1. Could you figure out which one of P, Q the value 8.8 for mean projected area of the Cα convex hull in nm², for residues 64-207 alone was computed from?
2. Can you tell which of P, Q yields 20.2 when Kirkwood radius over Cα pairs in Å is derived from it?
3. Out of P, Q, which has the highest value for mean count of other Cβ atoms within 10 Å over residues 224-231?
4. Taking 21 as the value of relative contact order in percent (Cα under 8 Å, 6 or more apart) derived from one of the structures shown (P, Q), identify that structure.
5. Out of P, Q, which one gives -7000 for helix-only ellipticity at 222 nm (-39500 (n - 2.57) for each DSSP H run of 4 or more, over all residues; to 500) as computed from the coordinates?
6. Quick check for you: by distance in nm of label points 7 Å out along Cα→Cβ at positions 24 and 112, which of P, Q is greatest?
7. Thinking of P, Q, which structure, once mean count of other Cβ atoms within 10 Å over residues 88-95 is computed, gives back 10.4?
Structure P
Amino acid sequence: MPRRPLIAGNWKMNGLGEDGARLAGALRELMTAAPDAPFDMMVAPPFTLIGRVAEILSGSGIELGGQDCHGEASGAHTGDISAPMLADLGCRYVIVGHSERRTGHGDTDALVRAKARAGLDAGLTAIVCIGETEAERDGGKTLDVVAQQLGQSLPPGADGANTVIAYEPVWAIGTGRTPTGEEVRDVHDFIRARLVDTLGGDEAGMTRILYGGSMKPGNAAEFLKLADVDGGLIGGASLEAEDFWAIAQGLPLAISSVPD
């Protein structure tokens, strides 16, 4: 069965109440006008906006996600948020292992795995991010890094229904440097092959692999037409409703035959 594409927006640490409301409202209008859209759409607002955005998007078909979660369901973890809390707010997804968490907060593969497991336990779909730095890319270590992060970040129980992989080359996030379609294709093909080894052929075939790394309306179609690119994890371009929606329109027309 074809994989249904996912267009996921990571708002990062951007937006106050009115900003989030305007953005969510604009996206709701766009999705409402396209009830048969051949893709899933998700946005991950800052934690402070999830409740407000949830109310605005209710019934629109646009899902909510958290940008991170703790590896425990509760406890003395000041400043953290748990996966059950995200689910309680109406989230269906949680992003774990984003490069900004790995590099800025020291999230290791083991911690990413624990967070992903917590997400699955709470009934969320875990978007597990992996990707190499510029030094690793230039040193020819891309596939080694991707293999290690993928192998050590996936939790027990991960499958095609509850887990999404997001390949985000760190060197392409907000730097102006963007990989070629061939470079993205090679890594996504490699990830799919590794998933076959890890999850088995059937589950690997159902697992969505997103590309995340400066995807914009101008380059989205090039990446989204690749066989093993099943959508995008979008950062800056997700903060403008028209840009975010335009990225989704870059999906191949053949996607329209993908069933719900």
Structure Q
Amino acid sequence: MKTVILAGGYGTRISEESHLRPKPMIEIGGKPILWHIMKEYSFYGFHDFIICAGYKQDIIKEWFANYFLHHSDITFDFTSGENEIIINDRHLEPWRVTVVDTGLNTMTGGRVKRIRKYIGDEPFLLTYGDGVCDLDINELIRFHKEKGKAATITAVIQDQSKGVLEIDNESVIWSFREKYKSDSTRINGGYMVLEPRIFDLLKDDDTILEQEPLAALAAEGQLCAYSYDGFWQCMDTKRDMEKLESLIAAGKAPWMVWDA
């Protein structure tokens, strides 16, 4: 089963970093967040990736093109008057990576539509290139197959970041307290499983996957939610990036299951 990663947006909410590189290439712990996402999928046995690139897509391509050089121990020997390169120790992933330029201003559904020829007529995994999670991918797929629907999305908890006010009909505040987990709501966290039927609902580059296509499946009862209460974090802002960095520095990064 192939894994598709949406990595083509501008990342305007984290423009402090994304003006230099696409958001999926912003580093946490010395590696792009895209690498972290791929490592998780690979841990569960999924090594075939399709990257839907767009904004600054050349940076993504160049990073993978130089991956072997940057992740191996190499000796450059000039003593004989030649530039001899000796590979001492190789640190490579078992990955097959297809990077596709899906356009600069293409919407999410349009990006998926453009990579159809690389998917074929089979179900596939899809996620966003800016969020990490510690869910078991194989368990997600098992759930999807059990439900037998056209699409499954992972419904994660979005924590409230502010204090909570309880207000009555007279505009009187009866409670001012810190947030509880029960105050939070579930959102689409990515980590989706999609049947090839989804391509029939993707019209053109302006199609937003999260609107008409998924809404149509929901109306037919063909969209399932895999409710997940574990760790999930999207890197929308510089503050989010710093949070992920701090978890790595403390050795408490739940999504790094390959290091467990």
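Since every read-out is calculated from the coordinates, none of them should be taken as a lab result. Just so we're clear, the structure is a prediction, and the values are computed from it rather than from any experiment. Cβ atoms are built from the backbone, for glycine too; each structure is taken alone.
1. P
2. Attributed to the structure labelled Q.
3. P
4. Going through each structure in turn, the value belongs to P.
5. Q
6. When distance in nm of label points 7 Å out along Cα→Cβ at positions 24 and 112 is calculated for P, Q, structure P comes out on top.
7. Derived from Q, not from the others.
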